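Visitor: Several structures are given next for inspection.
A short reminder: the numbers here are calculations on the coordinates, not readings from a lab. Quick caveat, the model's predicted, so the values are computed rather than measured. Cβ atoms are built from the backbone, for glycine too; each structure is taken alone.
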Structure P
Amino acid sequence: MAGQVLDIDQLLTIMTKQEASDLHLKPTRPPLLRLNGKLLPLKTDPLTIEDMQRVVDKVLKKDTQRERLEKHMAVDVGYGVPGVARFRGNLYSQRGNLAAVFRRVPFQVKSLEELDLPLVLGEFCKLHQGLVLVTGPTGSGKSTTLAAIIKWIVANRPVHVITIEDPMEFLFADNVASISQRELGTDTMSYAEALKNSLRQDPDVIMVGEMRDPETIQTVITAAETGHLVFSTLHTNNSTQTIDRVLDSFPPEQQGQVRSQLSLVLRAVVSMKLVQRGDGEGRVAALEIMRNSPKIAEMIEKGDTTHLHDELEASVGYYRMQSMNHSLMALLVHGTITYEEAMEASTDPEDLSLKLRKMFPNLEMEGGSDVPDSDFAEIQELQQFRKLYEEQELKTKDQLAEKDEVIRGLEQTIAGRDQRIQEMDARLDEARQEHDKMRGDYQRLQEEAQQKMNKLMERIKELNQRISGDGGGSSSSSVSGKTGIFR
């Protein structure tokens with residue numbers, strides 16, 4: 001490439017082919033590509049002031065953009081190369097000369113699953129109102145994550161989505177949802193104005209590229225209060241910084257009211273950071289996730305932001321929150337990143353090391369694990385299941401021992417009962433024999449008595465006959481007037 005004069009489209013095409021995230025241009029040195037987080041120069045001649053002017057002439061196609069560059073010494077611009085990709089550019093002045101940085105925005109928007117983000121982010125797509133903030137330094141994946149969320153909403157919910165961006169990055173087409181994308185400088189003059197107008201455009205979901213000033217922040221909060229689902233970004237590193245940044249944007253006399261509003265409308269803060277993969281194949285996102293649980297809302301309302309991190313780490317199981325160290329642990333356990341990268345990315349390496357020694361004692365020495373891929377909430381859930389299983393196993397053993405004792409007691413009771421039954425059977429046999437004997441004696445006595453009665457009756461009958469026969473010829477019997485045996 002040495003000796004060749006390259007225009008901006010050629011540079012952006014090379015950038016896309018090499019899958020670089022950013023292209024840096026300034027006079028006196030070759031173009032720089034950011035590959036996997038590192039700036040590497042192209043093997044070409046250094047750029048000249050004339051090269052940079054050609055870039056400006058080709059990229060800035062509107063007079064308003066040129067005026068902004070002259071007035072503010074910097075301008076944001078969206079630029080596309082047909083068949084290649086879209087790019088978000090910033091042209092600015094440095095040392096009196098023009099320079100530029102272009103961020104590659106793929107045509108194809110990746111889904112949450114393709115980005116391998118925690119499952120809890122999918123729940124934010126289904127919210128009907130409230131405020132979700134995605135935060136992190138420049139180049140941490142905020143826009144890509146928001147685009148994945150908007151993609152899911154457009155594909156699955158019959159709603160009206162309005163995006164307000166500077167400049168417009170990802171392009172969306174109507175699907176189940178209807179989407180309106182507005183760009184600063186082209187479709188609107190400011191975030192605050194576009195937000196105020198959007199509330200009269202029957203929106204269900206609003207995505208604001210960045211909350212830059214108190215007016216925009218207040219309008220975002222108001223939009224969330226009035227029943228809309230609002231997504232936006234801030235350049236902060238964690239949830240505590242995010243809440244403090246929002247509150248510090250307002251004068252002290254308004255902060256109490258803003259705290260109260262924020263505690264009601266905030267649904268989640270997702271803080272992102274990109275970490276180099278262990279295999280060198282690009283970078284992966286580590287995320288801190290804070291959800292607005294009742295305790296979190298109470299802390300925000302009272303201004304007790306110093307304890308937000310402790311409450312966040314204590315709410316992994318039920319609310320599926322996680323700290324940045326939790327996310328790094330999950331990536332490290334899966335083997336996605338190395339131990340060294342985890343320690344370098346952590347804002348509190350000592351805490352991360354302590355957590356690793358406590359939960360995965362062999363991990364620090366080995367630098368990896370065969371535990372399946374998952375976010376930290378799933379890892380903790382698996383550990384809780386294992387703990388519950390072990391506790392249940394011990395409890396079951398104790399219960400089985402108690403049941404065995406009960407069974408032995410029942411067997412003894414049954415054996416004693418069987419013995420008593422046998423004794424009762426023997427007594428019944430004796431009673432039956434006695435009964436049979438008594439029945440035989442009774443029948444014999446009855447027969448003897450009947451025989452005696454029969455004999456007696458025969459004797460009476462015989463005597464009656466005799467008496468009746470003697471009285472036929474005797475006069476004395478007629479005198480007395482008595483007959484039979486009573487004469």
Structure Q
Amino acid sequence: MRWEDLKQDIKNFLFEFRRQKIGIMGVILLVILLVIAIFAPVIATEGAKDNWRNMAYWDENPADAPPAWMNYFTGKDMSPHIIMDTYDEKIEDLGGGIKRDELTFNYDYKYDVPPTDLTFKAELIYYNAAKPPSINMVLLRPDGNTIKLYSKPSKTGKSEEDHYVAEVNVLVSASDTAKKEAYNFGREFETKDNLKKILSADFVDPMSVIFSKTEPGILLEEADPLKGNYKLIVDIYYFDKRDSTRSAKSIFAGKVYGLLGTDSNRRDLFKGVVWGTRWALALGLLTAVFSVGIGIAFGITSAYLGGWKDEFMQRINEAVASLPFLPILILISAVFKPSIWNIIILMSLLFWTGTAKVARSMGLQIKEETYIEAARCLGAGNRRIILRHMIPQVMPYAFANMALSVPSALLTEAGLSFLGLGDTTVITWGQILYGAQTAGATLRGLWWWVVPPGLAIAIVGLTFVMIGTALDTVLNPKMKRM
């Protein structure tokens with residue numbers, strides 16, 4: 001084919017394709033998906049991909065938090081997730097080699113639902129192994145009341161050169177001091193009937209008490225919220241003048257978080273869905289290209305050879321088509337470690353049979369054309385005739401079929417991952433759904449863990465269905481309208 005003819009064919013195709021509104025919409029969606037996949041490191045950070053299964057990486061996020069935009073659809077304004085690494089510091093020498101490092105975090109609370117928890121993290125440097133720093137935490141409320149949250153020496157730190165580093169991680173909800181102090185504070189404002197409902201301090205949510213008004217119902221999470229400026233005051237007592245605070249931050253775990261919320265492991269689901277786009281496109285496109293390519297080559301070759309060779313190849317086609325995909329994959333998973341590449345290869349080797357049937361029927365018509373006879377008379381070999389004259393004639397069908405095969409491959413991977421047979425080393429939407437199913441997200445009402453990856457699968461499938469339908473309409477003469 002001459003270059004001028006090829007350019008004209010491309011112009012004709014683009015002219016026809018522009019008239020297919022459904023195809024244009026599919027291309028726009030595909031471009032958006034490709035941009036997300038290419039710029040995933042920028043949108044979702046590289047660390048999210050590398051540490052998706054490292055639970056320590058996500059420990060600063062709230063667990064099972066719905067998306068932040070839920071506040072627009074609820075009657076109560078839920079507190080967002082806030083990490084504060086800026087604070088006011090005041091160092092005071094108390095004499096006798098003791099000094100106090102006072103850290104003050106200012107938290108502007110203006111919500112109806114309080115944070116789920118409060119965490120203080122710090123790295124404390126000290127030089128005397130026998131005298132680690134001591135920590136005292138209190139919270140000053142807007143009404144002037146103070147609630148004690150924590151008071152203990154830090155644990156023995158790890159050795160670094162000539163000093164030690166104590167890593168502090170105080171979780172208020174797990175602090176016995178916070179529970180007792182919150183209970184004692186709240187009972188002063190409770191009715192006798194309400195106090196009978198509280199068996200002990202262990203049944204009190206300290207976060208609810210801290211951010212509630214001093215009125216009946218404060219211990220039962222029924223009091224109105226107390227809005228205003230809260231001060232978290234952390235006093236760190238050092239016993240050597242060289243001791244110091246390397247870093248410190250407070251985390252107010254929100255009731256809502258990010259664009260798509262978090263799962264039970266505190267992972268940011270938005271980042272998981274973004275990184276899943278890469279594997280969704282790669283798996284779908286590679287499987288479609290390989291399986292359709294094998295099917296086209298097999299079907300055209302079978303049609304051209306004819307006779308007993310055609311019959312033999314068709315029996316192979318039927319044998320492969322009858323192989324059960326799921327049991328084979330289970331067997332492979334038992335022998336080898338589940339891999340996304342094994343899944344792509346297996347689907348490519350088993351999903352070509354339908355394409356081969358259609359390609360064979362088209363090939364039986366093409367081989368009777370006069371130009372095939374002319375090529376044979378001119379001495380063209382079987383390989384040349386198949387590759388240069390027959391396969392190019394079915395490429396319009398191949399392109400349309402590739403686009404239509406992507407959703408099938410994507411759904412297959414999602415189904416395998418949902419059954420626990422997927423590759424756990426990569427982030428796929430099927431893996432996210434498998435985690436949701438394992439944790440009982442649907443029964444627990446954690447819809448944001450299920451809907452986004454499921455919707456993402458549907459969008460990718462719809463994208464390629466629209467493109468495939470448009471290609472079939474443009475490239476298949478029988479589908480064209482006058």
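Visitor: A value of 1.98 was derived for Cα Rg over 2.2 N^0.38 Å, for residues 131-386 alone; which structure in P, Q was it taken from? Kindly include the intermediate steps, with their values, before the conclusion.
Guide: Values: P: 1.07; Q: 1.98.
Computed on structure Q.
Visitor: Comparing distance in nm of label points 7 Å out along Cα→Cβ at positions 123 and 355 across P, Q, which is largest? Let's see the in-between values first.
Guide: Values: P: 1.8; Q: 5.3.
Once distance in nm of label points 7 Å out along Cα→Cβ at positions 123 and 355 is tallied for P, Q, the winner is Q.
Visitor: For which of the structures P, Q does the calculation of Cα Rg over 2.2 N^0.38 Å return 1.41?
Guide: Q
Visitor: Say we calculate distance in nm of label points 7 Å out along Cα→Cβ at positions 35 and 219 for every structure; which of P, Q gives the highest result?
Guide: The structure with the largest value is Q.
Visitor: Hey, FRET efficiency 1/(1 + (r/R0)^6) of positions 11 and 163 (r between Cβ atoms, R0 = 30 Å, to 0.05) derived from one of P, Q reads 0.00; which structure?
Guide: Q
Visitor: Moving on. I have 4.1 for distance in nm of label points 7 Å out along Cα→Cβ at positions 51 and 211, calculated from one of the structures P, Q. Which structure is it?
Guide: Working: P: 4.1; Q: 2.5.
Clearly, the read-out refers to P.
Visitor: Something else: Quick check for you: by relative contact order in percent (Cα under 8 Å, 6 or more apart), which of P, Q is greatest?
Guide: Checked P, Q; max of relative contact order in percent (Cα under 8 Å, 6 or more apart) sits with Q.
Visitor: Between P, Q, which one scores greatest on distance in nm of label points 7 Å out along Cα→Cβ at positions 99 and 435?
Guide: Structure P comes out on top.
Visitor: Looking at structures P, Q, which one was distance in nm of label points 7 Å out along Cα→Cβ at positions 259 and 379 calculated from, given that it came out as 6.3?
Guide: Derived from the structure labelled Q.
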